[in-house]
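Nothing in this text is a laboratory measurement; each read-out follows from the coordinates by a stated rule. Just so it is clear, the structure is predicted and the values come from calculations on it, not from any experiment. Cβ atoms are built from the backbone, for glycine too; each structure is taken alone.
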Structure P
Amino acid sequence: MLDGVQWLAMAATVAGAWLVAAQHKGRRRAGFWIYLLSNVLWVVWGWHDHAYALIVLQFCLAALNLRGVNKNEPRGH
């Protein structure tokens with residue numbers, strides 16, 4: 001059953017990447033959350049399949065995604 005999680009994770013990754021590249025702020029925000037969901041799904045599948053490098057990669061990608069969102073928020077002067 002958990003083998004199917006990789007396909008859901010892949011679809012979420014592609015959808016998240018597509019939306020993060022959008023010009024509309026709402027779509028980019030949705031892409032961010034979908035991308036984080038894909039990170040969680042990849043961790044679940046990686047744990048199931050003992051793919052520990054994939055798990056570490058997902059934590060790194062989630063951290064980079066959070067950094068990108070933080071850098072794109074408007075700053076007050």
Structure Q
Amino acid sequence: MPLEEAIWLDPSRMSGVPCFRGTRLPVRQLFDWLEDGVTLDEFVRDFQIDPRAAAAVLRAGARAVCSAAVRNPDCAA
């Protein structure tokens with residue numbers, strides 16, 4: 001699933017915070033829960049998020065990290 005289909009962003013709603021499409025659940029919540037040790041399966045189940053949307057967000061996060069670490073050969077495209 002493309003990221004554009006997984007999330008929505010509207011400056012007039014939720015203060016412009018990116019949210020999973022069809023919800024008011026901020027994308028940041030996924031990273032917070034994973035950081036707290038919650039599994040991806042639990043997150044998807046508890047918030048009834050399409051697993052493909054969660055995967056798209058995680059892929060975008062990985063790309064952002066690799067972009068920030070351009071000198072790291074492990075992050076080569």
**OP:** Taking -27500 as the value of helix-only ellipticity at 222 nm (-39500 (n - 2.57) for each DSSP H run of 4 or more, over all residues; to 500) derived from one of the structures shown (P, Q), identify that structure.
**Re:** P
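A value of 2.3 was derived for distance in nm of label points 7 Å out along Cα→Cβ at positions 3 and 51; which structure in P, Q was it taken from? Mind dumping the intermediate values first?
On the way: P: 1.3; Q: 2.3.
Source structure for this number: Q.
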